[in-house]
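Structures given as structure tokens follow.
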Structure 1
Amino acid sequence: MPDQRATLSEIAAAAGVSVPTVSKVLNGRPDVAPTTRQKVQDLLDRRGYTARRATSSGGAGLIDLVFRDLGSPWAMQILDGVEELAYRAGMGVVVSAVHGRHRTRPDRRWIEQLSARRCDGVLLVLSDLSPSQQSQLDELGIPVVIIDPAGQPGAGIPSVGATNWAGGVAATEHLLGLGHDRIAVIGGQPTVPCSRARVDGYRAAMNAAGRKIPAGYVRHGDFNAPSGYREMNALLDLSRPPTAVFACADQMALGAYEALYERGARVPDDVSIVGFDDLDAARWSAPPLTTVRQPLTEMAGMATRMLLALIAGEELDSHRIELATPLIVRQSTRRPA
């Protein structure tokens, strides 16, 4: 009698190969050696294993889009980029969020729900997977692509990000070029790679220019306006407050605007501000915000194309893609008074 309970892990162990290799055989991928393919296929046939779904049929035609934070304006830009391409491919999009303020990965129930709705692929935004979750998705034959990873993606998991370090350098060099010496930075959570990269870019630009970073000038918020407001107030309370601030997210920059306004300081006359993201609000703020553009919609589109290729059983040319982050100069920066 065929063993319908056999899992991909058991078949991989019996064949002496990895779970992704078994998944490739099931999905008809060409990048498996003929002898290995035959060995795996014989085990699949002997144990009566039937794939939960075929790549081109049998799935529900769904992409799971999982955000770490659905409350951010950039979530809509990501969704726009995913939904447009998914619609053209005849796929639906299921949107969910990681529950828990400091969590970066979905909980156990998510895998169960994913399997129940016969999802074809997963896009994770500012999230990551545990080794156990990655193994479970491999067993289910569900491909994953990560947008702006919250950690180091697991082996073989494709990801799309932005040149965060270069963006941090560009923002800081812009302020240095205007003649600012006292430049502070408000980063996001220091555990998040994109935040670390932006702050590291700031440090690199300051060091290259021979500028010392005063104590208290490196602050950390939570990518939102309240934390930008809080950290800007902390900077203003220093004995020598900065004349310029690089906020590593537009929302934190707008929170900094509010703190300065309440303290009777003007942007950019008293303090120049640079953000990061180029959200719609940056263009319409008063004054319009100089910011580093993170191509969120393009990142989402690129990740969706990669995921659709994996769903179709195709091989990717690259597993790690970073898109450029140009500086957009508006009216929130000027030479120091």
Structure 2
Amino acid sequence: MTRGWQITLDDAGPRVELIELDETVLSPAADERGDVEVAVSYSGLNYKDALAFAGTPGVVRRSPLVPGIDVVGTVIASSDARWAPGDRVLLNGAGAGETRAGGLAERALLDGGTLVATPSAFTDAQAAGIGTAGFTAMLAVLALERHGITEGDVLVTGASGGLGSFAVALLARAGFTVTAATGRPESAARLRALGAASILDRRELDRSEPDRPPRALESQRWAGVIDAVGGQPLATALSQLRQEGAAVACGNAASPALSTTVMPFILRGAALLGVNSSLTPLARREQAWARLARDLDPAVVDDIARVVELEEAAEQAAEVLAGRVAGRLAVRVGASSASPTARIETETA
């Protein structure tokens, strides 16, 4: 049997249990592949996972469901020629913890075509600590680079969270001048240590005060923006983009709504770029993790992420929803592999 968290939706609301799981809960649907069996060592605890624990409609799309959009572990059986027993692998998204069983169980049956080899630079705990948050942050940096933005001032919203913290560190490593926007003054020293050149109170972006209403265009400040919150902060950041600047939208912690005008786009040539980490093609997944292995110091991961036990996952999920968790949480699920066999060492694309 496999121990893990199970979320069941019924008329009385979500039922959340840490139990010995029935095999049918782990099995993929008839139209999904499950050709690689993984012994899960760690999973992440993301905002989306916290929503799943709360039974949020649109997140839990299968009932019963094992949550956990991040999976890190070791292959124990495979009918996919790309993977063999003993390989260290990871997965971010691709339906895990939404439409199929995810990482908060001791075993997972996964699609070999979505897996990436865990870089030897990171332990399993660190790979889970990076998780979807760090992976998405790297995808956002790559999106700015593809748009031609390789230097200058970049704003990161939601900087105290996991995605934002990794974005600050990765942008600083890439040579950008980073401004970290946060509503947590106590995080300022940590964000500066990660590479932020300056700290911005998030209220400067909220524009919620009667005497400071939103404006279609404001003074040009940012070559780029990595936005993890959506809502009014993103709208304000768009109005402050420099000529030919770009904002990458990759979160909605503040709001999924966006009320703006066409002015930044037609008068400054600004761009709004989107990142969907869950459906990222394999080649770009591998590129992102290769860059993470090259550019992200494991010691930085240890500063951003902390480990919690499987039994704590539901309680910690509530803390994430309440906005009381800074940085990242890696959930210890099972034993880590003692013999790494990583296949990604440096950037390949």
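When mean count of other Cβ atoms within 10 Å over residues 224-231 is calculated for each of structures 1, 2, structure 2 comes out greatest. Highest-scoring entry among 1, 2, by mean count of other Cβ atoms within 10 Å over residues 112-119, is 2. Out of 1, 2, choose the structure whose coordinates give mean projected area of the Cα convex hull in nm² equal to 17.5 when calculated. The read-out comes from structure 2.
Given a value of -13000 for helix-only ellipticity at 222 nm (-39500 (n - 2.57) for each DSSP H run of 4 or more, over all residues; to 500), point me to the structure among 1, 2 it was derived from. The structure behind it is 1.
No lab work stands behind these numbers, since they all come straight from the coordinates. Treat the numbers as computed from the prediction; the structure is a model and nothing was measured. Cβ atoms are built from the backbone, for glycine too; each structure is taken alone.
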